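Just so it is clear, none of the values below were taken in a lab; they were calculated from the coordinates. Treat the numbers as computed from the prediction; the structure is a model and nothing was measured. Cβ atoms are built from the backbone, for glycine too; each structure is taken alone.
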Structure 1
Amino acid sequence: MAKVIGLITANYSTKFPSALTDSRPAASVPFLGRYRAVDFALSNMVNCGIRTLGMIMPYNYRSLIDHVGSGREWELTRKSGGLFILPGSAFGTSRTGSRFLLRDLIHNKIFLERDSSDYVILSTANWVYNMDYNEVVAAHAASGADITVITQAARDKDLDVVGLEIADGRVTGIKHGVVFGDTAFLDCFVVAREKLLEIIDWYANNDYLDLFEALAGEYDRVNVQTFEFDGYAAPIFNKDTYFKANMDMLDPKITHELFSIRPIMTKAHDNQPAKLNTGAKVANSRISGSCRISGTVTNSILGRGVIVEKDAVINNAIIMQGCVIESGACIENAIVDRNNKVSAGTELRGTEASILIKDKA
């Protein structure tokens, strides 16, 4: 493989914010009980051999820094290369849902200039998929394209996902939002390092734009081609897609694809095993370490250290780390953020069309 460095942008907001992202960046939203959204972007890069990786931080970076740390779990604590924490813009994020803000790239040009790598892989941290980026880099080098973007046919309507307009195998434009069958951009692309620096200089006076917004009208001179990913991929930009992606993890075929071929690494926690007490009933659920279950849990995902007391019922729900569900409480079609105590006899019920969120305690 050619020498490649990685750059992950975590400095963006979603069009439809929710209580999940009031106190944390979208990149550090918990996933499947024990992961964070950023783990997939980090692991995909490390699994393909990248050992120099920059991460552009949002203003509310505390939880992201706490999770990523020095990058030890991803083998990025190195004397040469490693994980670089980079500053992001405090203001100026595009209202159209910018993922690769030019201002952030300009402010961090030194990260690109001080390296001698051939290519850069840029990615956001809000798509769940497991992919071998070596294949994309090889296809990019063979095609002669200036930029190769990773795409997939959209499976649902989603106003947060960027769609691409294609003609004769080349990208000719972008649109904000996709419907079933559109070409969806998985917010990841490959570009030659020198070419990226050149493009950054072209648009230095338009630094408030997203890179792909700035290229509008320039696709005749910038050859942007696509690489289609045919595996499982899910966006998690808003509460509905977040809930759906988590519930997808209850399908063994999907979890096998995501976690068995290449590892998805995350921050290590020294947890005791989960314990199911006498009388507990658990079916089709993912239960994380240190949970104590005495009630009923079905079709749900529980984070670390969740306590479900006797006669409590949880169905079709996501319960995050450190929550206590007291006796007789009932939770259905809901997301309960971390460290909440749901009092005895309380009912938290959403619907499949309108998921209820209980804010972080």
Structure 2
Amino acid sequence: MKYIVTICRIIVGVLFIISGFIKANDAVGFSYKLDEYFTVFGTEFMQAFSLPLAQLICVVEIVLGFATLVGWRMNLVTWLLLIMIVFFTFLTFYSAYFDVVKDCGCFGDALKLTPWQSFGKDIALLILIFPIFLWRNKVKPLFSLAFSKWSTMVSLVLSVLFTYHTYAHLPYIDFRPYAIGKNIKDGMTLPPGAITDSVEIMFKYKKIADGTMHEFGVSSLPEDLDKYEFVDRFDKVIRVGDKPKIHDFSIVDVQGGDHTQDILNNPDYSFMLVAYDLKKANTKVQPLINEFAKQCEASKIQFFGVTSTVPAETDMFRHEHQNMFDYYFCDGTALKTIIRSNPGLLLLKNGTVINMWHYNDFPKFEEAIKK
């Protein structure tokens, strides 16, 4: 039993550290996932606390994983492990059974799991944690008690600093399809051999006798069709096919004109300022943005903004902050995915992301065009 518990400790500790580290690398992205859960459970008021809660979960996972490995305060640690895994098992089961949140965000963008895969992963962890919990009073520290204590404290400090740094700047490791060096056009294209959606043509009819509505496929139309009144024709997806990594990126102007291909096919440098929500955007950086845009104009380099804020509010924001450049519009979820900064700056060339900057690291014009 001693060896079983040791093996379980190693697996659980390593998995918690990896999971916590990946989420801490992109706590802002993890907070967006918490927003989805709060929406599902009708607790939207909790979205104001999504980011600090996401950061707390990241730190707790790393520290609990490290404490499990070194065997520090196992009575407390195993209780916290058990409570966390039971709670997350409930969430992943709820997501899978009711088909609500499609990805739990357990491993961020590094590893996408289906709801049922996430639930299976939590069940496996629950099984591994159980023997550790039962034998918690017999687990001895891997090293001396003092070393285990202070090394765990060091893991706490380092995880807090790491989580804050990636929030205040950008993720160290970018797993998203908009990462530096990625080509957006390639991300919007399905690879050869990809499976497409399987669609069946359906017809909606109303039964004349009692007014009830019925749906029929082409091969299942009733023989007494004259007793029905045609209502509508629609396509029903029978099997969901593969989706490109980027499937919601579209840049339009206020009149609805599509500029996506013009921007992605620009062979020269262009700067795209991404602000998914101007009401929440950092305003202290606006003078730097305005000066940067002026220098782009003087150098005949394209500079534009992209937001999901409604046009009227966007126009008010532009006048308030004297933004003398155009804003285009895109889906808010896509903009949140592009860069974890509001606003954030991207350097593009022929659809490839050459570089990107958090507003805390907003570059000088000469530095930005060096690469």
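In this comparison of 1, 2, the computed figure -5000 for helix-only ellipticity at 222 nm (-39500 (n - 2.57) for each DSSP H run of 4 or more, over all residues; to 500) is attributed to 1.
Quick check: 0.35 is what I get for FRET efficiency 1/(1 + (r/R0)^6) of positions 188 and 292 (r between Cβ atoms, R0 = 35 Å, to 0.05), calculated from one of 1, 2. Which structure matches? Value 0.35 for FRET efficiency 1/(1 + (r/R0)^6) of positions 188 and 292 (r between Cβ atoms, R0 = 35 Å, to 0.05) corresponds to 1 out of 1, 2. Matching task: 0.50 is the computed value of FRET efficiency 1/(1 + (r/R0)^6) of positions 156 and 332 (r between Cβ atoms, R0 = 35 Å, to 0.05). Pick the structure from 1, 2. The correct label is 2. If you rank structures 1, 2 by mean count of other Cβ atoms within 10 Å over residues 36-43, which sits at the top with the largest value? Going through 1, 2 one by one, mean count of other Cβ atoms within 10 Å over residues 36-43 peaks for structure 1.
Of structures 1, 2, the largest value of mean count of other Cβ atoms within 10 Å over residues 4-11 belongs to 1. A value of 86 was derived for volume of the Cα convex hull per residue in Å³, for residues 268-339 alone; which structure in 1, 2 was it taken from? So the calculation was done on 2. Kirkwood radius over Cα pairs in Å computed as 24.1: which structure among 1, 2? It was calculated from structure 2.
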